[in-house]
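Every number here is computed from the coordinates shown, using simple stated rules; none is lab data. In this text the structure is predicted, and so the values were computed from the model without any measurement. Cβ atoms are built from the backbone, for glycine too; each structure is taken alone.
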Structure P
Amino acid sequence: MDFVYISELGEHVGRKVHIRGWLAQKRSSGKIKFLILRDGTGYVQCVAFVKDVSPELFERCAHLPLESSLAISGTVRADERSVGGHELSLERLEIIHEAEDYPIQPKEHGVEFLFDQRHLYLRSRTPQAVLRVRHEVVQACRDFFYERGFVHIDTPILTPAACEGTTTLFETDYFGSKAYLAQSGQLYLEPACMAFGRVYCFGPTFRAEKSKTRRHLTEFWMIEPEVAFLELDGLLRLAEEFVSTIVGRVLERCAEPLRFLKRDLSVLEATRPPFPRLTYEEAADLLTAPEAQAEMVEAGAPPFVRGSDLGAFDETLLTRRYDRPVMVTHWPADIKAFYMQPADDDPSKVLCVDLLAPEGYGEIIGGSQRIHDHDLLLSRIREHGLPTEAFQWYLDVRKYGSVPHSGFGMGIERLVTWLCGIPHLREAIPYPRQIHRLYP
């Protein structure tokens, strides 16, 4: 017996097919039983008419527990009113495994309950829609770089030194020495870009920030390109092309999950280059204007202070002025990482960018031109109180044919959260890790 996937039913209208899956929903209407089956590729309504099936089968349909695994045979009919646009006239049903009472029922459950049951909640339509968008985003990222000649480089997860200080790193014992879970692959990508020209890495990263905001996870996935001979202007063009290409791909291929999530597509459809660009000082002027300060007070947000990082409400105020992502460049060196290249005309600023998503979703990309001069980098390492010996390999790159180079990092969950219009990053990853959550 050959089985077909639900996503293939359109090819079999009018024919008898065999499908397998799990019982997602069921309902009854007098002499008709409706079973909604899912198989991972889609959903289909299977209809059992009392006159067309045996009394035993009709009765069995009424008592099947949700999430029982079934094999069903029936004839495919086109029906635009049905989920997926087709339905099956049920003729035969085999129970592969009858489930126990399923803990997630068609009723309201609290967030903590659902994430305690994340291993089962993944079967529900909302997480499935979000994770299908995530799947498309990941594939689009890989395709973007592959098609442009970038080489994929796997960077270490265990590192001997911090990328940006040790305060937000997970420390572990490495055979008697200290090691850290990587917060970025960037430092290891820089030598690779001197070998291959254009490279990227993609993998899990870890931040030990004790934050409970909707924008933070302790474990997330980040994609990071690094390009030799690329300066800030070229980096900005690469970032906006990257984001707009991914958004276009999701709009094209994820219409059904976005529709299910009730996503307003107008902002996504406007995400086309060029993106608005502000220097940090221009952004600070906007945020210190009386009307902006008044909005902060009214919202109970801390007032913005020039020279400080942007808070969540600051980012929301800035992006509200535009219909697409915004780039903020030339930040104060004092609040950015040690490896960022100072601006020639004002060394107190560094050549970097934060790309802010609209609708209050905050930073989705952070990047910079890197310091390529050995002595300047050495002095910055010392200024930041970092151990020189731990960075000797990183300094070595500046001794042998050093060139200007740039790169950025994008958190997959930040982008997926914005694309799906969902409230929290924890929904954009299969198994979220937060300061209070290590289960399941």
Structure Q
Amino acid sequence: MNLLEYLYFCAILHEKDADMKRLIEAKLLDWKNRNNKMPLLVYGARQVGKTTTIVDFAKLYYANALIFNFESSALLASIFGRDLNPNRIIVELESLSGKSIQKRSTLLFFDEIQACPNALTSLKYFYEQAPEYHIIAVGSLLGVTVNRKGKQTNVMNGDIYDGCKVSFPVGKVETLTMYPMTFEEFLVLVNLPLLNAIRDSYKSNMCLPEPLHEKALELYRIYLYVGGMPRAVYEYAENQNDDDYIRIRQNEILSLYSADMAKYATQSEQVKIAAIYDSIPSQLAKENRKFQYSVIGSYARAASYEIGMSWLKSSGLVINSTKVHEGKMPLAYYTDNLSYKIYMSDIGLLNAKSNAPRTLVLSNRLAGEAKGAMTENYVAQELTANGHTIYYWESNGKAEMDFVIQLGDDVVPIEVKSADNVMAKSLKQFAAKYAPAYSIRVSAKNFGFENKIKSVPLYAVFCIR
């Protein structure tokens, strides 16, 4: 895809997704309005909507914006190959684009910046020598590029460069992470009045009227199938009664992820990355859901798969939940880094990879193991998108708390039930041992608060902030 084709693609995508407002736009506006701002790096897996969101944002808040995609133009990368002088770079970017770059009123959008490590390093010099230019940089595999060490292959032309000489601009950039659309963002698109009612009930702990409760559960089950990848959500909005379109889009995204594994990893790494990723549905179907390399193969060992796991985490394709052996503040002091769970970054993609039929998902008739895995993955996705670092707690194999998070000065345990059965032995044991200010039970039941347990319906996890 050349630069003109890419700009045309962005224009078409923007037209399609015009109604898909993303909550991250408020954070982008905060960044724009701050004095002494640094260049902004936006992390996120491929296809979560980074490019579209920033194009939308630029159209609303800037006089003009210039998009430079480093995967589309080797000529663009060469501008950053001689030196990293911001003034020279600006002049040459103006010549390349044929447009003037105005301080403060032009947004410079560097897309797929991981394809040009020198461009990433240049952000340091823009902050130090030319902070009046507004720059947002995005990379689908940015985390992979930043975390790689040693000799690596330059994805643009196959050349070898010394990864140790690629200097990440530590302390010279601000960062944000973008995730798939949450259920909250899904409701903004499909039923805004219901969203407002859910927010009110969460704050008051008062039951949502039963017809609204049932409608919210119906939309929640639809979201489980569709997920939060914007292309799949768009297909749902346009073709609600045809699940073929949704599943086609999800499988296309999974294919793109496979292509990235081939492009941004060595052949041996690619095999291990794919093996880990493909094992996630069966990992989550186990009773304790703890990640075990033996599920991949009888000879699989952590040491040989460590790079593959790191790649998946850095690319944003998976969510990690680490075990804690104590429910005390701060939770990071009590982690067992050898015990963890891995979830897929999008519940819709999990269902696509599992080939879960739409009829079973929407009718709530999946088998217990599949339903439990799906529900827990959904909650992990929602909590992570809300900025929580997620953990789980286990007590000598006798009790397990699905999630433990920090909310302000409190450690809050979260028990997850896929239906309205709210028997919670583990929750009682955790509360008896650590006496949290309150606990949260997520289930199909309505809102409520009793015996220091806050009941949160499955559709309202996004409210936990």
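Quick check: -14500 is what I get for helix-only ellipticity at 222 nm (-39500 (n - 2.57) for each DSSP H run of 4 or more, over all residues; to 500), calculated from one of P, Q. Which structure matches?
Q
So FRET efficiency 1/(1 + (r/R0)^6) of positions 188 and 316 (r between Cβ atoms, R0 = 25 Å, to 0.05), computed for just one structure, reads 0.65; which one of P, Q is that?
Considering all the candidates, the number was obtained from Q.
One of P, Q was used to compute mean count of other Cβ atoms within 10 Å over residues 52-59, and the result was 20.9. Which label is that?
The read-out was computed on structure Q.
Tell me which structure, out of P, Q, gives 2, 9, 18, 20, 20, 16, 10, 5, 1, 0 once P(r) over Cα pairs in 5 Å bins from 0, in percent, for residues 260-411 alone is calculated.
Q
Between P, Q, which one scores greatest on distance in nm of label points 7 Å out along Cα→Cβ at positions 204 and 244?
Across P, Q, distance in nm of label points 7 Å out along Cα→Cβ at positions 204 and 244 peaks for Q.
Computing Cα extents along the principal axes in Å gives 85, 55, 39 for which of P, Q?
Source structure: P.
Given structures P, Q, which gives the highest value for distance in nm of label points 7 Å out along Cα→Cβ at positions 108 and 172?
P
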